[in-house]
Structure 1
Amino acid sequence: MAVEPQLDGVYVPSDDIVAREIEGELIIVPLVAGVGDIEDELYTLNETGRAVWDHLDGKNTLRAVAALLAREYDAPAAEIEADVLGIVGELLGRRMLIEAANG
């Protein structure tokens, strides 16, 4: 069952992955079966994905992340919100992100 990200949701990297920066590139390694695609072992994020990933700290809502990025890149908020939802939706589907616990 796919989980659709919500702009008021707060998300964090899953405990089932390890993410490391290597030579300026973010590499994501699944630690358990069922995370990511079976034929892939390593994942990288493009510049947009990396910008979103860097703000997923368990405190910021996706709406707040989008607002920060819209200011940083001087881009329309609606476009950034759509990009953030798309990236987070893909990462949720791959089980690389989870919804943060309320707390």
Structure 2
Amino acid sequence: MSGLTRAEVAHVAKLARLRLSDEELDLFTVQLARILDHAADMQSLDLTGVVATAHPYDLINVVREDVVRPSLDRDAVLAAAPDAEDGCFAVPRIMGEES
């Protein structure tokens, strides 16, 4: 197992602003050590000649050609909006809004 200590896990938890019980610290120390050991195992593999992939299948995105074309009239769209201000849609605040 990696040399991960309970104190190191407690330090990381503090940085993440997590309050962990003693039981959680013990459990997470073991779990995180296993994760780090697995990462070390992966790091030690010889991947010379292995092509990096982001997806296991050969997929190609199919997108349409980017062509400039007429769009909706801005003034007409804003006129249909429930509320507009300075040429933009006006929406209520989500945080701190009073009823």
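What follows draws every value from the coordinates through simple rules; no lab data is involved. Keep in mind it's a predicted model, so treat the numbers as computed, not measured. Cβ atoms are built from the backbone, for glycine too; each structure is taken alone.
Compare mean count of other Cβ atoms within 10 Å over residues 15-22 across structures 1, 2 and report the one with the greatest value.
Top value of mean count of other Cβ atoms within 10 Å over residues 15-22, among 1, 2, belongs to structure 1.
Ranked on volume of the Cα convex hull per residue in Å³, which label among 1, 2 comes first with the largest value?
2
When FRET efficiency 1/(1 + (r/R0)^6) of positions 47 and 79 (r between Cβ atoms, R0 = 30 Å, to 0.05) is computed for each of 1, 2, which one produces 0.00?
Clearly, the read-out refers to 2.
So if we calculate distance in nm of label points 7 Å out along Cα→Cβ at positions 7 and 31 for every structure here (1, 2), which label has the highest result?
1
Between 1, 2, which one scores greatest on Rg/Rh (Cα atoms, Kirkwood Rh), for residues 23-70 alone?
2
40 is what came out when relative contact order in percent (Cα under 8 Å, 6 or more apart) was calculated for one structure; which of 1, 2 is it?
Values: 1: 40; 2: 19.
Comparing all candidates, it corresponds to 1.
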